[in-house]
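Structures for review follow.
Where a number appears in this text, it was derived from the coordinates with a stated rule and is not lab data. These figures come from a predicted structure and were not determined experimentally. Cβ atoms are built from the backbone, for glycine too; each structure is taken alone.
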Structure 1
């Protein structure tokens, strides 16, 4: 008989503000990790829509697994998206002290249900291996519609989304990943790659909602002058300004089907007219042949 699975406690955590206003699939995000979690911490920023009510409503439907942390964003942190990391840390610091693994998900990400057994097995396998500090998941980055994914090397292909609960771990820069505090400032987490897949829907919204997001979200990174020079005023976002996409041939998470069926805008992209520089073409060719992506930014230390 196979050995009994290791007993472990798993906590999910996330943050969100004005998720309804900017059309984030934050409810789907929470639902996608719920089967893995004993508890889910959601830091809900003070906003001007019913985001908190939606999270509270969901909590009553899934057995009161969710713990809502009410927060106020520091909108003065207009550099590098620091406020996003700060909100992530607020949720992470509230996770139960007896938690073994923490699953992080952002409001525009959804874990595919096929990845649930993959992550569960990886967490069980690595539970008592202290050298493994985090687990990596692969990404599909959707753009314009649910039918296209970005395929240029500017899209990150993997990131930490499972990590141990440790006081020296913190959200790094704009909350894309995590680091550990050290005497030298910080260090990358020792991470193992899994075959789990996260779907990133941050660039799939009604063009009007996307335009609103562009006009406000970039304030977390840039000055008012930069905003005036780089973000045009418009009623709807122009999705046609993209270098390279490919048709998505896989399946979307089940929790996304209702949202996908309600799409009320049209976006088509002729992949034969993709634009790529010579350098980009060389990078892709080498990656296809060897699996190595030249110049890839890795916010982690990959271990075997």
Structure 2
């Protein structure tokens, strides 16, 4: 029955059938993370970065009651331009699919659909996590619980800096999720390679990362391996400056009573506007950087 809900692009289906390296990509970045036309330019650049490393990109979204695994250029343009695209996490999947509502998938939903299609690695910008003030709001991203259940490795630039990074790392430990930082000892914080937190693990070579992933799953241990990929120093934004923007953005979100899944897009847009686009440029760089590393790992996994 599951296959009734999957619509796989022919190129991606061929890669699955012939055991070629594939990288899953989310669509929330296209529909909710960036303005037009930057979102489409970035989506195409990310897919090209995957291809350059010898892997096949599979951007995931929902349309007409189907989970699309791989988007055509027309599909990418639709999700980039259309204003009424639902932001879809795990809890939203049944409703959106049953009612044939177009949806852009978050980290959690993208992981689940990728796993159902047989894809083992996924590249995103930054994962969701424990929100600041979660001790009062209980606002913890479904990304984390999905990561504990789904056997898809995730490459990200760490945890979004708008979150509580320390508590997110604690939660990942509790859920038994290996956290590897590629090439440095400090865990990165999305816009910056620095966070003030040591990474639980460090690995410097993609084949070693692939070996850890395969070993985890061979042992029957469910869940992801999180690979944190620091943004190159010439692309990062001063973390103290970003922190100033974050605090202002959080105050504004509270003032406007913005809650739930609307918080993250609001904060990212606020920070991009007030940083004169510097954070948006960093965001684009880190997504391409992550896709490149994910493709290298996908090749190593195969």
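Looking at structures 1, 2, which one was helix-only ellipticity at 222 nm (-39500 (n - 2.57) for each DSSP H run of 4 or more, over all residues; to 500) calculated from, given that it came out as -7500? All intermediate terms of the calculation are to be shown ahead of the outcome.
Numbers: 1: -7500; 2: -13500.
Among 1, 2, the structure yielding -7500 for helix-only ellipticity at 222 nm (-39500 (n - 2.57) for each DSSP H run of 4 or more, over all residues; to 500) is 1.
For mean count of other Cβ atoms within 10 Å over residues 70-77, which of the structures 1, 2 scores highest? Can you show the working numbers first?
On the way: 1: 12.2; 2: 17.1.
Result for mean count of other Cβ atoms within 10 Å over residues 70-77 over 1, 2: largest is 2.
Assuming 16.2 is mean count of other Cβ atoms within 10 Å over residues 150-157 as calculated from a single structure, say which of 1, 2 it is.
Label of the source structure: 1.
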